[in-house]
Structure I
Amino acid sequence: MQRVFITGASSGIGAALALSYARRGAQVALVGRRREALEAVAAQMTHSAPVIYDLDVRDRDALHAAAHDFLSQGPVDIVIASAGISVGTLTEEVDDFAVFRAIQETNLLATVATFEPFVAAMRARRSGRLVGIASVAGVRGLPGAGAYSASKAAVRAYCESLRVELHGSGVKVVTISPGFIRTPMTSRNPYRMPFLMDVENFARHALRHIDRGTSHVVIPWQMGVVATLLRAVPDWLYDRVAAGRERKPRQGE
């Protein structure tokens, strides 16, 4: 039986991945801030009994304690750092600095803290998957999303560094960059979202790539094509086009 540790499991991508693994018969650790939401996800798991850890992933000590508790019950095969927040930010609004900090701590630093307790045990077993959830928003900076784009670009770079560090160890680092996925997070976006994918469909594709140990994948694949083209566009042209794009609302907007 696989054992899977997932942060951000109370809704969206994290919950969909957790339910997909539970249907496989895996024992899943559900990690998130909202106990009631985690219990609602757990109630849908009829194939195996999950373990619930209600905590804020920015609390490194609490996150490590949960990880060590789950490890004490048996080897862990897959760790998915899915916790994330997205909200618009503007550098000129000095009050947004706290939001910048919260996004970096949740999206980037909590990914590091999630993986930390598991690396040594996976190295010793010469097997395991560490899965970071990045985003196509990290491919190029988006107006009004400086904090989010920066955090997701950093997640991809961090996971790539970790992948190289663990090369040959038997431990695979998988980076998944979602495009637009139908979740509570994207429901607040006021702009057009091309290739919008249902979260259950996303989870099916994600599990296949985690099984394979794919280094990096964009889901859906159409957004992977878009991401490749965006990366190749000259800065002067990208700036001109992106400057007119509708931005993500700030808190309270």
Structure II
Amino acid sequence: MTSRTIRKTWEEFWGAFLMLRCHQDSPERWSRRQARADWLFTNLTLRPDIRILDLGCGYGILDICLAQRGAKVTAVVRIASVLDAARQEPGSEKVNFILGDLRGLSISETSFDVVLMLELAGLLGMADDVSLVRRAKHWLRQHGLLVLDCPSTPETPEGRTRQLFDDGVLEYHWTFDVTTRLQHIVPEFRMTSGETIELHDPYDPSQQDHVGVLRYLYPKDEMVDLLVEAGFSVREVAPSWREGYYLLIGESGA
């Protein structure tokens, strides 16, 4: 059996292969998102007709759960195959799904009551994070809320996880550089046929040519400062809804 490595783009690997394949059969994918939607409505005291913008929505389950509670949800995703799958989910007709790159996203000012940036910060590159937070401030009405979570500093400098499939093994290997605060995440799918599929298409082209994803892990104080500089008053919610993350709520002023 001859082994070879196949490099896939973000669209191919993270979309049609990784995100869809690993999550569509998960028994928790609806229950976890429903619990998160319930948390948002309860802890943020949201009214049923709240206007929500979800940036980087993934496969849209959370957005459908929010819409089922009466929210008017607009959800943005960059990957066409993930968007197509989201639109096939039951209840998806209640959500306004948009295909687009967050860097060039144009939204009318004061259009939303809540903006969600979940599992997103640090992936786009710091300059794009700053730009997106500042634009989110303009997209929110007065006293609107930005809900943002970030990974906490890892307790170890590296880690590895594995997930078994009938035709291979999906392995994540990550390392964390405490000096640069960059986490290098390398997902690989080793097929029983001998082929290895790897991701080779980072969001941020300034990160140069490398396999996998580089993610900047913001210290909590740095992210708070970023939000304050953009015009938000900030509070931390503890405990966060996801282990290994901290959760911040930014309130827009006048």
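Please treat every number below as a calculation from the coordinates, not as lab data. Source: prediction; values computed, not measured. Cβ atoms are built from the backbone, for glycine too; each structure is taken alone.
Given 2.3 as the derived value for distance in nm of label points 7 Å out along Cα→Cβ at positions 90 and 114, which of the supplied structures I, II does it correspond to?
Going through each structure in turn, the value belongs to II.
Comparing Kirkwood radius over Cα pairs in Å across I, II, which structure shows the greatest value?
II
A value of -6500 was computed for helix-only ellipticity at 222 nm (-39500 (n - 2.57) for each DSSP H run of 4 or more, over all residues; to 500); which of I, II is the source structure?
For helix-only ellipticity at 222 nm (-39500 (n - 2.57) for each DSSP H run of 4 or more, over all residues; to 500), the value -6500 is produced by structure II.
Can you say which of I, II returns 38 when percent of Cα pairs over 22 Å apart, for residues 66-153 alone is computed?
I
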